[in-house]
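Multiple structures follow.
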Structure I
Amino acid sequence: MKEFWEEHFIDKQEMWGFEPARSALITRDYFKENCVRNLLIPGIGYGRNAQVFKQIGIDVTGIEISQTAIDLARKHYGSGMVIHHGSVTEMPFDTIQYDGIFCHALIHLLNSKERAALIAGCYDQLIQGGLMVFTTITKEAHTYGQGKYISKDRYGMFGGVTMFFYDRETIQEEFGRYGLIEVTEVNENYPFYLIKCKK
């Protein structure tokens, strides 16, 4: 997966532009209502989704596997944000417990063992009463079932990316023991689920 990100960041630089994802805006408002003060973003990329949280005074820490993406984040947003260089499956990178965690469009790129490690790792880093929000692609996406079959609901596509497609049943299976409170649908050019959990 690291090779994919390096290749795409080098070829396309800021491949998603600078506008935040719709999910980030929804989550920003949710975290503001719930007085989140410090936030962990696993898979922060080059920081486009972090800024909406920083703008309302939330202290943001990121985790990112691509050094190229970290360099772009520094270039565009300065060096005032801690970004740990490494894989989200190797959490934790610090001893801080966070009020909130926002993980956008990352978990569906992982295999089942990695997904379980990411969810558990995020939950462990939450304070009691803390909130975590994940977004993930759904089976309603037109790409579901396309590409090379890897395993149930998991396909290889886009020049080497492997994607797992969620439905509400698999969300319950993977997030149910981690304080799952709500699942809503949001469109991010693809149909996504926005998954809210509370510790």
Structure II
Amino acid sequence: MNGTAHAAIGAATGFVVANTIQTSPSMTLFLIGLGGVSGLVPDLDIDGKLREKITLSHQVIQLVAQLIGILMILYSFFQGAGREKLLGIGIGLVMMVISAKIKQKHMLTLTGIGVLAGGFSLQEMWLILLGIYILIASFVPHRSYTHSILGVIFFGVTASKLEASLGMDGVYYTCILGYISHLIADLKILPCNRRGVKLFLPISSKEL
């Protein structure tokens, strides 16, 4: 199932939760949006569609890193002296070499590191857990652990911490139901899916 459908189903779960607990219009809109995002989260994995939406293009990072490398080399060459000059030129060259090897899949890893750092800086446990989730998603194959019961449990803990941080009812249920809706929509029993999901990883790799 495509991302638009997952977002729509997730948004619908947010609407249902909002109406069940009878939230205000503004809170209803918030939960609808949160449900839509949660319905896309499982596709953060390395081959998923969502990863390109939350990360910069690797070409942009390559260009910026290469420009910084060139500037560092030039600055070190004209302004540096002795050991510092050689060190600066060396670092600039290393940056240019490394930046040439950056791929889009690496951007998801860098995003996870950034979110994790932000969580520690703000002392927000939900943000730390989200950073860990993104980091894990950057290394696992598509429709594997992010599409399993383990993924549901981990995201559920993250959602509970988010609700506690925001102090808003309905956040947890919207997040967890939006997430689960993605897995249900990806089941192989639905005619629109050629592949299923491995719900019971790592115990079983059978697709359902």
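Annotations for the structure displayed:
- semi-axes √(5λ) of the Cα gyration tensor in Å from the coordinates reads 24, 21, 16; which among I, II: I
- For mean projected area of the Cα convex hull in nm², for residues 73-128 alone, the highest value in the series I, II is held by structure II.
- Origin of the value 16, 52, 30, 2, where P(r) over Cα pairs in 10 Å bins from 0, in percent, for residues 41-136 alone was derived from one of I, II: I
- Value 7.0, calculated as distance in nm of label points 7 Å out along Cα→Cβ at positions 81 and 177, assigned to which of I, II: II
- FRET efficiency 1/(1 + (r/R0)^6) of positions 89 and 161 (r between Cβ atoms, R0 = 25 Å, to 0.05) - highest-scoring structure of I, II: I
- Origin of the value -8500, where helix-only ellipticity at 222 nm (-39500 (n - 2.57) for each DSSP H run of 4 or more, over all residues; to 500) was derived from one of I, II: I
- Computing relative contact order in percent (Cα under 8 Å, 6 or more apart) across structures I, II gives 19 for structure I.
Each reported figure results from applying straightforward, stated rules to the coordinates on display, with no laboratory input. All values reported here derive from a predicted model rather than from experimental measurement. Cβ atoms are built from the backbone, for glycine too; each structure is taken alone.
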